[in-house]
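What follows is calculated from the coordinates using simple rules that are stated; it is not laboratory data. It should be emphasised that the depicted structure is a prediction, and the values quoted were computed from it without experimental measurement. Cβ atoms are built from the backbone, for glycine too; each structure is taken alone.
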Structure I
Amino acid sequence: MSEYKKKLYKLPRLYINTHINLGQVIELEQSHAHYLKNVIRKNIGDYIRVFNGSDGEWICKIEKINKKSCFLLIEEMIRAQSDIGNRKIHLFFAPIKKNRMDWMIEKSVELGVTDFHPIITQNTENRKFNIERINKQIIEAAEQCERLDIATFHNPDSLMKVINSYNNIDILFAVERVDVDNMHNVILSMSDISEIGYMTGPEGGWSKEEIEWLFNKDNVKAVSLGNNILRAETAVLYGLSLLMM
């Protein structure tokens, strides 16, 4: 990487919910203006990076800034949206306790999840969560890990309704204490994983009825994560790391 690019990637990075074009002047939301002015102490003439999940990543100069507003001049594209590729990873998961789920979502964004699908199973304990707050977490994680796209967090629904809506993709589901193939070996045997689903169960595990139903789904493949019993969030990240290999 050139010294110029290295300097660019040290600049602060923000997600903005508006179209981006060369030479455009954009007014930021008040929260962004506060962050730039009061948190990281940026001033007129300083540069930052912006992206919106669809128009690539751009360098822009601060034209005006105060406590309530900030105007940016879009000067140069440094990454095109096409640079991210087209791979889609769907994570189907039973919601868990707040702090652990926060951590799981942040790391899942870093590991490339494009679609989060919360599923309500028989043993799901956490059935109430703030989707708006979670979407903010997803954006913050994308800002930090240099992703150009923003993962989609879908509305929660029952296990059967959600899985029946995705009959067109292969879904690997992690199951314990059942004699099935190791997930690593299954992935190596697959010819195309440009779009794939990965599913983990709740803290209390899958019910017998759920396992039987999933075993009878043509596009669902049971996989083992090894001999140890993993916590829900550990199972998520372990499986995703295998998909990244």
Structure II
Amino acid sequence: MPVFRLSNKEIAFPPPHLAESNGLLAIGGDLRPERLVWAYQNGIFPWFEEDGLFYWYAPDPRCVLFLPELKVHKSMRSIFNQQKFRYTLDTCFRDVMRSCSGHPREGQDGTWISDAFIEAYTALHELGIAHSVEVWLGDELVGGLYGISLGRIFYGESMFARVPNASKAGFIHFARALEALQFQLIDCQQETHHLLSLGARPITRELFSEYLTQNYYERTLKGKWSFDAGGGIVVEQ
């Protein structure tokens, strides 16, 4: 399959099924909010930047977590019972992204989270579309994750941990809150052992596209998010 070159002027992508076997669909374009939202709504995401060009992917299979399938192992249940960590939402989005940039994904060298990515996703955060989860040990930020919320799907981007189990605890706490809001799934993009241990699993790109089509008609909960005392999500419009 050819790799398509995107224009900086027109916001358009080729159909995801034309991606290469490794998921690469296109290069070029920019990270303006409109392009990012259109991309995620169609199962496409930017993965990294090289020589000033952005690389866009639509992998097959796609790793997702259906929220009712979340796995909480015994070791993690004890962490929650001990109330070891404190959790917040949207209190330091940029700091979470910068922390993630220093923690590359499993099986990758370096990081794809360049300054351009940080500025672009921070712009989405300011629009009430991108959100961060922060995990605290006392007053120290020890873990977190960030991603994009559109409709009833949360598109996870990256997570980090500075102490054992911090990112996993934050992910579980957040996933439970999303399920209470009737979110359907978290898009995890590529499978890792860490994500599979939490209950994520691969599905075909075609099936993922069907969920995206259904999700297009769901209302996006734009605004600043926070956890209430019971761990639920409150949206400030």
For mean count of other Cβ atoms within 10 Å over residues 24-31, structure among I, II ranking highest is II
Calculated from one of I, II, FRET efficiency 1/(1 + (r/R0)^6) of positions 56 and 136 (r between Cβ atoms, R0 = 25 Å, to 0.05) reads 0.65, and the structure in question is I
When mean count of other Cβ atoms within 10 Å over residues 72-79 is calculated for structures I, II, the one with the largest value is I
Value 18, calculated as relative contact order in percent (Cα under 8 Å, 6 or more apart) from one of I, II, is from structure I
Note: Cα extents along the principal axes in Å at 53, 38, 33, derived from one of structures I, II, originates from structure II
Highest-scoring structure on mean count of other Cβ atoms within 10 Å over residues 48-55 (candidates I, II) is I
Taking distance in nm of label points 7 Å out along Cα→Cβ at positions 16 and 96 for each of I, II, the highest value is that of structure I
